[in-house]
Structure I
Amino acid sequence: MPGYCKADAEILKQFGAALGAKREALHISQEKLAERAGLHRTYIGGVEQGRRNLGLLNIVKIATALGVNPEEFFIDCDCMKKM
């Protein structure tokens, strides 16, 4: 991924995978999630693919739209296990 070191790109991929898994487990489409969060569907898709480095406010918007705590996106992230 251009502009990111390998470790940063991996964090984005893991976060995106966690978001996608949570969204799918709740049977919510990317479009519905985007609508609920006030974001664009392509933005959600980019996050889930690990191509977007989202900010804290958007993490909170997405978590709120899914009805989950933002920390749920980080629980299985290898980057957090090293801390």
Structure II
Amino acid sequence: VVAPTAAKPKRFHGTVILDSTRVGRDASRVADEMISHLTGLVGANVKVTLEIEAQMPDGAPEQVVRTVTENGRTLKFTSQGFEKD
């Protein structure tokens, strides 16, 4: 008699806060140590989303607003925006 095998997990999700001064390094580690293992699975569909949240107590200067907004468009952000409150 062959015992049934345990069901394997079919989904993974995870969230991590990266050091804003070392995003490149930290994101590279996540890619190397986690994402590569998931994308290496046959048939795996892996989606990685980057979310940025910034709070500026004194507000953002117009030049920064313009630059970040234009760069977001160029980088094909699906949503972005500044808020006044």
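Every number here is computed from the coordinates shown, using simple stated rules; none is lab data. Model, not experiment: these values are computed from the prediction. Cβ atoms are built from the backbone, for glycine too; each structure is taken alone.
The maximum of FRET efficiency 1/(1 + (r/R0)^6) of positions 41 and 73 (r between Cβ atoms, R0 = 41 Å, to 0.05) over structures I, II, that is, the highest value, falls on I.
Matching task: -8000 is the computed value of helix-only ellipticity at 222 nm (-39500 (n - 2.57) for each DSSP H run of 4 or more, over all residues; to 500). Pick the structure from I, II. Matching structure: II. Of structures I, II, which gives -0.58 when log10 I(q)/I(0) by the Debye sum over Cα atoms at q = 0.12 Å⁻¹ is computed from the coordinates? Working through the options, I get structure II.
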